[in-house]
Structure P
Amino acid sequence: MNRQLAILHVEDDPITTVLVKKVFSVLGVSEFVSRPNGRVGLDYLIDRRTQSLPFPDIILLDLNMPVLDGWGFLDGFRDNLCTDGLDIDIYICTSSNAPEDIMKAKEFSFVREFITKPLTVNMLSTLLEKRRQGAPHLKNISQ
């Protein structure tokens, strides 16, 4: 039996969140947490560390959100959590395909991939299977 994976989806669009949650449910993910912006997403992770709770295995991160955008989330993750030796796959999932965004994402060594929406069932399934099989992380975009 496959180990259950935990997903954190940091996304401000409720329709996208509902669709992604449904896909993960069909794919057998029982632990799916969504946060509507980078600030509450980052707070969620910091609270989990404070309470010695497990971190999610995968984070799907939008870039364009109110309060704290995806870039701010990544800065906060790097400054507050990156030294914790975490084994989290972070995927930027955005509608942007701007070359400057892709280049900026390469500055964060812990970001696994820059994915342009829309997300597909096949794409999400592949991410889960690689993680479940303990396969090496997908090629980091900065490599």
Structure Q
Amino acid sequence: MKKRTPISEIMTSNVITLNHNDDLETAERLFKTKKIRHIPVVSGDSIIGMLSYTDLLRISFADAVDEDEDTVDTVVYNMFTIEQVMAKNLISVSSSTTIKEVAEILSKREFHALPVVDSDKLVGIVTTTDLINYLIDQF
């Protein structure tokens, strides 16, 4: 296992994002169709938050309703904006941050994804799943 491998080696660089003006229905649709659990929220080129599928579950019945039956979610989703539900005080890393440093951050925090930001521009996202897959590849 290389000790100084940068996170850019394992991060997702083709990042799916939400605009802060998008609605929560759009967010849920992205989570389900793209099979992802974290989406950075942007305003222009700046990342302003991170929305997780768990954030949506806290305010809805998303898991309890079939995919065709979305009327319950719609009522709840219309009561909130993405900015009200997303995590705002983000910790980000640069693409040169080592995989070990990212693993240490994620192991000590209660979140499972970090935005990767270079020169104030979102360049990727790294998740605990990325780290686990990296570990599996080492064996």
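Laboratory data are not the source of any read-out in this text; all were calculated from the coordinates shown. The structure presented is a predicted model; accordingly, all values stated were derived computationally and were not measured. Cβ atoms are built from the backbone, for glycine too; each structure is taken alone.
Before moving on, here are some points about what is shown:
- When FRET efficiency 1/(1 + (r/R0)^6) of positions 10 and 42 (r between Cβ atoms, R0 = 25 Å, to 0.05) is computed for each of P, Q, the largest belongs to: P
- With Cα Rg over 2.2 N^0.38 Å derived as 0.97, matching label from P, Q: P
- Label whose coordinates, when distance in nm of label points 7 Å out along Cα→Cβ at positions 58 and 82 is calculated, return 2.3 (choices P, Q): P
- Computed 2.3 for distance in nm of label points 7 Å out along Cα→Cβ at positions 18 and 114 - originating structure among P, Q: Q
- Ranked by relative contact order in percent (Cα under 8 Å, 6 or more apart), structures P, Q are topped by Q, which has the highest value.
- For helix-only ellipticity at 222 nm (-39500 (n - 2.57) for each DSSP H run of 4 or more, over all residues; to 500) computed as -12000, the structure of P, Q it came from: P
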